[in-house]
Structure 1
């Protein structure tokens, strides 16, 4: 049973670390959200940076996570160049 709990914790910890990338992957696969995303980018100066940064902060706040002081420079999402990994508070 310990192996099961250890496995579950490892999966969820890894997901926490990469949740920002997962959300952006979800966003790029959703046509309606992508339309809204691009519309918002056009509304703001430095739109992509502003929208991505605010969305990343909202993800951490929503799920009670904090910056793990690790940067991932190889995201799966094409919408971001890199992201800060997150961890439980």
Structure 2
């Protein structure tokens, strides 16, 4: 059984990793060097770093809600990016 403290840390780390992953995917797509091999290597490295982080926090125990929080972080980045674009476009007018 994990303590509540460890669960909250893991939840927040998962959201952070989802946000960072989405940001890095955006950067790679903009540079036009994203192909199948590079994407596979990127995902494997990022997954390895994520599991190493989970290993430090909670002995790499994976629960479905950690994956969901990772996806929430991914979606949060997309929403924040759209909002920032709208703010920048509003200021340019």
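The maximum of relative contact order in percent (Cα under 8 Å, 6 or more apart) over structures 1, 2, that is, the highest value, falls on 2. With Kirkwood radius over Cα pairs in Å coming out at 14.0, pick the structure among 1, 2 it was computed from. Only one of 1, 2 returns 14.0 for Kirkwood radius over Cα pairs in Å, namely 1. Please compute mean count of other Cβ atoms within 10 Å over residues 10-17 for structures 1, 2 and give me the label with the greatest value. Biggest value here belongs to 2. Of the structures labelled 1, 2, one was used to calculate distance in nm of label points 7 Å out along Cα→Cβ at positions 2 and 26, giving 2.7. Name it. Working through the options, I get structure 2.
Could you figure out which one of 1, 2 the value -21500 for helix-only ellipticity at 222 nm (-39500 (n - 2.57) for each DSSP H run of 4 or more, over all residues; to 500) was computed from? So the calculation was done on 1.
Taken together, the values in this text are just the output of simple stated rules run on the coordinates, not laboratory data. Please read these numbers as outputs of a predicted model, since none were measured by experiment. Cβ atoms are built from the backbone, for glycine too; each structure is taken alone.
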